[in-house]
Structure I
C-alpha cells in the first residue's frame, strides 16, 4: 500500500512531506482550510491552507523562541496579548512565567481553536481553558485599535503574510501594537525563512524600525519549517537584549523549563549569519 503524505511546497522547487498514519480533521472554514493528521515521524501535525503550522515533535522549538525572549525581556510580565496562536502553544508557554496573570488570545478563526481543543491537547495542555486566558474570536487588526487595555508583551503568532495573515505584517497593525504596549513592554513576531523568503524579514524589520526605538532580529531552528532556519523579531522602546547574567537570573528564578530554549541559546540567537546581515543591510541602504 502506498503511503499518503502531508506535503507542503515550501519554496519554488522545494517540497517537504510527512508520511500520514491517520487523518484527524479536514475542514474548510470562512478563512482557510484546516488539516490535522497524525504523522509517522513528527506526531500530530496542523496545516492551514497547505502550510504546516506545527508538529508535536518540534512545536516547542518554535513557541519557546517566539515567547520567551519577549517575556524574559520584561522584569515582571503580567498582561500578555497573543495574536493568532489558536493552537494554544504560545499561551501555554506564556503561562509558564509565574507573574503572568492575564493572557488575551485574539484569533480570527474559531475553528482553529475548536480543532486544537479536540485534537491538540499535547500542544495547549489546557491553556485554552485556563482561567487566566481570555479568547477573543476577532481579527487582531480590528481588535487592537479599539482595545483599551495595555500589555507588557505582545506575541504575534501569525501565519505567513498571505490571506488572513497579511494585515498582521502591515505598518498600521504594528503602530496599533506599539500603542497597546505598556512602558517597558516588548513585541515578538515570527518573520519566516530568511533563506527562502528574505523579503518577509527585511520588510518586517524595516517597518518595525519606523515604529519602535529598538528592533532586534533573531533566529531559531524548526525542523518542519522551510529551510529549518526561522526568523523572529523582538522590538520595543527600551533595550531588550539582556546580558547573560540577567537572562540566567530571570530564567532560573521563574522556574522555567524548556525543550529547546536555554539562556545561552537565547543570547546567542541575536548573532546573525552574514547572509542575514547582508539582506538587512540592503534594506537600510
Structure II
C-alpha cells in the first residue's frame, strides 16, 4: 500500500489514508453500524489533509499499514464512478457506443472507474442511474485498495496512459442546468444539456433497466417513479409517449408485474410527469413521493 501511495503522489495526485475492511467485512473504524466499511478517510480533517508529501505519506502508512488508498479528484483527474450494469450501458450509450480510452480501474465491488482530465465541476451523484461523478472536492479509492467483500481494486488500463478530456455529451450532463464553472473553458452562460436526445435515450434505457431489476415489494413504486421521470422528458419533446410505454411495459413484465396494474401505473406516472415537465406549478418532493396509483 505504501509503495502505491507514494507512486500516486509522485504523479501529483493528492493521497489520503482510508479505513480498510477487516477480514469479516467490518470496518477498521470499529463502528458496528458503519455504512461505508473501508471507504471513509482516517484523517481528522478528511479530504482536506490529502497531500503528496512523501514524508507524511510514509508516516501515515507506518501508522496504518493496511489503510486503503484514497486519491483526491479534481486536481489531476476527475472520475466517472460506474457501479452497475445499467450505469455501464448508460455511459456507453451517452458516449456513442465507445468507452473512454484513458486510465480504467475495476473496483472491488465489481464496478469501474474511468479517469478524465479535470473539468472544474464538483461531485455529481446519480449523474446517470448507476453513475456518479467525482470531481473537485471528491475522492476515489485506488488499487490495490480492498473492498469489504475481500476483492482488491486493480488496473485495467494503467495511469501511464494520459487522461482524455471528458466528451462533450458527458460534460453537458455534468454541467446540468446550472452555470458552468469559472475556469473550465466553457462558453459563458451556457447551461443546456448537450445532445438532449441522447440523454433522453440513456434515461429511458436506464429507467427500464431499473424497473426490470426492481425487487419484490418495490416494483410498482419503481415503475411509478420511472414513468414520472420519463413523463417529464415526454413533455419536453425528447421522448415519444408510446415508446416509453412500450419499454416500461416490457420491463415491468420482466419484473413480474401484471399487465393491467402496469398500464395503470405507467399512465398515471406519465401524466404526472408531463404536468410537471410541461411547465405547470409543479409538485413538491413530498408530492412526488406520495404520488401513487389508487
Checklist entry - With mean count of other Cβ atoms within 10 Å over residues 238-245 computed per structure, which member of I, II shows the largest figure? => result II
Checklist entry - Of structures I, II, which gives 21.8 when mean count of other Cβ atoms within 10 Å over residues 54-61 is computed from the coordinates? => result I
Checklist outcome for this item: If distance in nm of label points 7 Å out along Cα→Cβ at positions 46 and 62 is calculated for I, II, the one returning 2.9 is structure II
Checklist entry - Here P(r) over Cα pairs in 10 Å bins from 0, in percent has been calculated and equals 7, 30, 38, 21, 4, 0, so which of I, II was it run on? => result I
Checklist entry - Given a computed value of -12000 for helix-only ellipticity at 222 nm (-39500 (n - 2.57) for each DSSP H run of 4 or more, over all residues; to 500), which structure among I, II does it belong to? => result II
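Read-outs: derived from the displayed coordinates by stated rules, not from any lab. Bear in mind the structure is a predicted one, so any value in this text is a computation, not a measurement. Cβ atoms are built from the backbone, for glycine too; each structure is taken alone.
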